[in-house]
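So, here come the structures, one by one.
Here, each number is a calculation from the coordinates, and none is a lab measurement. All of these numbers come straight from a predicted model, not from anything done at the bench. Cβ atoms are built from the backbone, for glycine too; each structure is taken alone.
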Structure I
Amino acid sequence: MLKIEKVLNHNVVLCQDDKQRNLIAFGTGLGFQKKAGDSLDETKIVNLYGLKNLARYEKLISETDNQIVSISEEIIRELKECFSQDFDQNIHVSLLDHLRFSVKRYHENIVVQNVFVDETAYFYPKEFAFAKKALRMVNESLKINLPLAEAGFLCMHIHAALHHEDLSFTNLSFQVMSDVLSLIEKNLGVDLRQYEDARQRLMTHIRFAVRRFLDHSEIQNDLKEVIQERYAKAFALAKKISEVIEEKYGLLLNEAEMAYLSVHLENIIRSIPLV
């Protein structure tokens, strides 16, 4: 049985379960004419979740229109059904916060550019498809017209939640991947969309390389000298990539990282048809 601890608004309440765990419950009319100590009508619950920073969430709820809260929770409910996987519950906070400011900017006629919309759709096609659906839900529910660029921002929140990542890491790794792939396409004269498997493996490696750098964790590669000699063209490109991302982002790839990156690049190079 769930007992109400605090009513946050008509649809959102802080409650406790039988194990004395604090949970947030969302559902239409859950908090209407309710008070602390009342039993919760569990048949009305749409989303039930735990949050680490309840104080921040309570403040956010108090500053946000009920319609925005409702559409944010509806998007998360759809996310759960669409992806059928565990996700970071902090999205209840981050998505609501993002939507609140997006709607505020819209009403103040402030346009925020997103130059990475196409890249976002390219890197995260499933998340972007869902983000476009979420954008339609927001526009229809609130009777506004947020542009497609907003789907790019929503996509990053969705991707971060599905992969249990901090949004700042998601954004950083995305920008690094975008720059790296552009460098490869420019230097090799290829469109990496033609090499989907190799591109996916390369993106995964870059993401983990960024993560390792931020975690101060280094990998070893006992074959780096052999790789450097055997895959000279690939290693030269890996070194160039390393220099660019170090200059732009302060991320340093050691020789072991460059060696692994060279192997991915070599696979792409070997796949390019000879003219």
Structure II
Amino acid sequence: MNKKFPFDPSIKHHLIIAISLAIWIFVFLYFTEPFDVNVFSDSEKLIYLPLYGVLGAICYVLFLPVQHFLFIKNNRNWFIKTELLFFLIFIFIGIIATRLFYLYVIVPGEPFPHDLSYQLKTIILPVFATILPIILFGRFAFGKYKNKKTEAQKIEIKGQGNYEGLRLYLNDVICIQSSDNYIEVFYILGDDLKKSLIRNKLSIITAEFPQLLRTHRSFLINPHHFVQWKTENSKLFTLLSHHIEVPVSRTYQNEVKLVLNSTTE
């Protein structure tokens, strides 16, 4: 249950799932005619059945704010148990919405509407049996695609040893400091600042990752994390995320100012 589930938080992709869901519900009801659908005229089918589809899409979209909250609460992770919670809430909301739609839109004022158990057996559960696998597949596919795309955006800072190195998103790297025959990488993991010591040379890292900016013979910084300039005793420093101060030597000042000033414009 605590195993991670491939998940894509993109609202755009979930709206695609919702629209696909609406279309599929309409197609399923139109061609299988469960419940009392067969008593509708052709014109009534084209009025009421699309509304059932829209209702399904709305039930899906209603969960998205809760989904976002759970995703952030779990440190931007999504688990199998969270996915099961989504489906339980979706089914619960769907049953209530479908029942109310039937009573107040399809048969308003009818003296003897079908009871809930009959409606569950003849329309709601059969529809859920067909749409839930489609929703699961769509969410899983978008999640796998997002994970694959995300992995491609990672960089690997290698060490000279066989088991040394870090694999990180470029924008999670704040700065790298040279320390004798080692480099110390400052990076973000979740919301926390981390440091790792790796056996390598700063000159090698500079050549491998031109996205990082040399500010000093002992420092590389990620311009993405630049906050502001700071001067102290006629010396120039860059203030980065997590209150990290990095010196800027005279050798690199012109280039550093040019790059960092352009990133803030």
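Miscellaneous remarks
- Comparison across structures I, II (criterion: mean projected area of the Cα convex hull in nm², for residues 28-163 alone) gives the highest value for II.
- Mean projected area of the Cα convex hull in nm², for residues 92-147 alone derived as 4.1 - corresponding label from I, II: I
- Structures compared: I, II; top value of distance in nm of label points 7 Å out along Cα→Cβ at positions 172 and 220, i.e. the largest, recorded for I.
- Which of I, II yields -15500 [helix-only ellipticity at 222 nm (-39500 (n - 2.57) for each DSSP H run of 4 or more, over all residues; to 500), calculated]: II
- Top of I, II by relative contact order in percent (Cα under 8 Å, 6 or more apart), largest first: II
- Value 17.9, calculated as mean projected area of the Cα convex hull in nm², assigned to which of I, II: I
- Label whose coordinates, when distance in nm of label points 7 Å out along Cα→Cβ at positions 100 and 244 is calculated, return 3.9 (choices I, II): I
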